[in-house]
1. Given a value of 17 for relative contact order in percent (Cα under 8 Å, 6 or more apart), calculated from one of I, II, which structure does it belong to?
2. Given a value of 17.7, 54 for Rg and Dmax of the Cα atoms in Å, point me to the structure among I, II it was derived from.
3. Can you spot which of I, II the value 16.6 was calculated from, given it is mean count of other Cβ atoms within 10 Å over residues 135-142?
4. Suppose semi-axes √(5λ) of the Cα gyration tensor in Å, for residues 23-94 alone works out to 29, 21, 10; of I, II, which structure was it derived from?
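Read-outs: derived from the displayed coordinates by stated rules, not from any lab. Since this is a predicted model, take the numbers as computed values, not measurements. Cβ atoms are built from the backbone, for glycine too; each structure is taken alone.
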Structure I
Amino acid sequence: MNVFNRARSKEIKYHDKFYAETTLFQSGSWLSRPVKVVLENLTHIEKNKIQVLDLGCGVGRNSIPIAQQIQAYNGKVHCIDLLPSAIKLLNQYAEHYGVTNTIVPQAVDVENFLINKNTFDYIIACSCLEHVSSEAAFQTKLEEMKAGTTDKGINCILMSTEVKEIDVLSGEEQVGLIELNLSTEKAFAYLRDVYTGWQVLIEKSVQQEIQEEKDGRAIIFRSNWITFVVQSKGLS
């Protein structure tokens, strides 16, 4: 099994188990609240009939709060995730929070989901693009996101780079098992190149650590977490 397939298998196993054991907005988990920057940048966009695309939506950590904010404006949140189990739970949470009519869910690999041109006012890729199969696929998806954005629309990209795994007991450090493990510099280089001509609203990198269990061992998942938010300048 190659690195991509091993990484993909690990991600599916981890998320299936995590979503089954952890409820949306559960205190103490990374699902406890939506990502602040994702919600903040929604305020920069005209909400009337707004079309949002949430790539790698999971069970609705960001999709549900966004839907709550835009449902009165006849907007839609198009939710894409690889895992049928995540989409099933998303539908349940959407019903629980009263936003079923605002959520448009689809279980499909983000890499295979074609983004139609000039369709979405806000595209979110949070912990998503580091799970595509190659640098070429990464660039292609960025180009699709850019082309699929309306005038004055926003793309909000958050992803892990330079991923490492540290064994808590031994202190042993190794390259993290993830589908696309870009250096921080290279990831930013791709982003700047693809979004040339757009207004950069946020560009930053912070080190992030998450403790997980792997093969019965406690490990620290360490990465440089990058945030890149850009807005189309439109035709005016």
Structure II
Amino acid sequence: GLPMFVEKPWAPDLETAHRLAAICRDHDAKVMVAFSFRFHPAITKLRTLMDGELGEGWLLNGEYIFNLNPPAGGWLWNPQSGNGIFNENSGHLFDAVCYLLGKPVSLTAEAINPLSTPSEHAAAVTVRFAGGAVAALTLGGVGTNAHRDFPRIDVITANGQARLGGREHMWERLTWATRADEAVHSIVQSPEALGNTRYTHAFNHFLDCVAQGTQPSVGIEDGITAVALAMAVHESARTGEKVGIGD
């Protein structure tokens, strides 16, 4: 099959996500899901540090909240299209956190809908990962236009601590220190520097994979995982129960 660069969300729901995955596998297609966040230089630097001196992640706090309140009849809320803000938008943070911590196994959520949108508009979420790490995330479209320093991540690791800072949907700042350090290390590197866009690093990875005949590092399973996490937020908020991921 033809190589495909697929916009997120991978699907509006889990049933559709698995059906699309089966079609792609039947055609042996090279598929990359457009989770551009994980290719920004600041987060790839953090991933390298966690593979080395910082060590594995233990505890993560993340936030992806800004002002997003499209009309009730818009595609974002349509169950057959965006299927809500957690699926259409929060997937970027879900993927970034999974990139750092690994495979999620369960989720618990509390959600709010203060603006009476067609589905929940914001949530506080706890995710447990297969390796033992835990993440606490706040998600939604209830922020202000004036605050533009989103998203953000603070992660405690086996050997230290790191903070990722964003600006309007991009990672651009990283600070970190090991437990032995007396000073904080830092880099500031915007994905949009030197003529690039916030999508350039992701596109370059995809084109390299096409040229080399390899599978992209973010593919079908990552798309399914993000949809599963979004659906679990709704389910846990509705039932008050912990929801397994991949059950």
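1. Values: I: 17; II: 28.
Comparing all candidates, it corresponds to I.
2. Clearly, the read-out refers to II.
3. Answer for the origin of the read-out: I.
4. Comparing all candidates, it corresponds to II.
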